[in-house]
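Alright, structures below, take your time with them.
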Structure 1
């Protein structure tokens, strides 16, 4: 009887040992698999029209953080407002084996050769901040409500002023800025008291806008409102106006940048329609991973904007973004 009990105990011990051994082998396989997967992180590419704008720096930092949180790598490039250079950067990213590309085009039409190259390489493109001309080449677009940003600036101006002579600093190759200008002009179009006396390219950058505004000032054109296509444009205009001792000019921008908000608090800028580069960045990364995972993703996501003026400036983080 004692021998039977001993044999039964040995059999039970052997079964338990086999089960535990199988578990350890299975766990070890999963661990080895995860280590193997971790040793080959996916690469993502990102290229922006310029990194000489804190808005794109904030957006890139958000995208990079989100990609890295998934154990993957972001390769970022700055074409410095040169579309040919940006197209070359995208070709390089294709050669580096990226899984997807986040694209903010320098020129919404000029980006097409790079988009064709991505399609031929089966690499999805996710359009950020400003559209490309042919959206059929991109998997999804995540942009601000740029038209509404222009509407907000125009409506605020009309509440403040009974009439205005307006200078607009546009940038035809940036569809985001064109949409803002269209929203602004559409809003004032039915009221003859508000007149655009000059529209000129500001290049979307502070230095270019400063030079353009300096030229306008010395031309003798009379104006009392500036609509800038983004905050660097507005800030460049402000610098030129201050240099030439031009006071009592209402200045509007779009971005909601820390510099723009600080100028509003100081009473030097009138308003800025605030975008959210962090929300755009987080959203486009989520969409990209969903797409790569086989999920259906929306063709376009539009992120709301909010007008910032001195009346509500305390509601916002002065030194940060939305």
Structure 2
């Protein structure tokens, strides 16, 4: 007989990005075996923190095991497992709004030492957490991809897209290094006159605003793209690029690989760990290599063909089902 396992459902009221996708995917696979506690209303900012710190603990039993899948959890609950997706707010507070960075800088080191176990999406973040907080109870629970949904034959009908396009998917925030992408595109665009750069994503309320040039030729800012439209958007792209300064995993790169799209990423954070040899990797310390790598992939059919073959094979390594069972078994072992 299992103990009472509870999921902190605060993340369920938020717009879906990578962190929320992780929580939702795991919950879809273990949800019938646990109890989800969530607020009745959409609570952001201070109201969300207040619910999590004061209301949520009162809805738990003394013997409950709480899993908090989205970077935060109640400080008073020690029978807790916490997923930390990255440490960017602590390492680069300048990327975030001051109040958000200040809260995490004070809060996360205390919480990390109180919980029983920490999950991270990559070995890169695991090492950061162990070193930064001087703790050892850290387990890698990777992001995954559903290859029944994300696959090379996926279609989309929402947008009237150009036949050839380079794609970015993610938040519009300082960490993502989008101005470097726009600069590189400006350098090569005249060599590929039938190709567009498509940027899918929107700004989040916790990030410092980032000023992007929206006057560049053949650049289309799609805004936020609903999950249902992502597979076809990836599958139709000539090249996918994630040029981030830092990523705790890089879920969009994995989804693009699953869709058979050639992938080009930076060497920031866990991205090399995620793509392995199934993607091109450029060096952030040499910004010119972004434009040269883009040019190489767009010019060279053999490079694209190799990446289109390697991507789906690499994506098979990352399974939400395997990750959910690892999470479930760990919660039960406690």
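At-a-glance table
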{"quantity": "helix-only ellipticity at 222 nm (-39500 (n - 2.57) for each DSSP H run of 4 or more, over all residues; to 500) from the coordinates reads -16000; which among 1, 2", "calculated": "1"}
{"quantity": "With volume of the Cα convex hull per residue in Å³, for residues 165-300 alone derived as 103, matching label from 1, 2", "calculated": "2"}
{"quantity": "At a computed 13.1, 41 (Rg and Dmax of the Cα atoms in Å, for residues 77-148 alone), which of 1, 2", "calculated": "2"}
{"quantity": "Read-out Kirkwood radius over Cα pairs in Å, computed value 20.6, structure in 1, 2", "calculated": "2"}
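Rule-based calculations on the coordinates, nothing more; no lab input. This is a predicted model, so every value here is computed, not measured.
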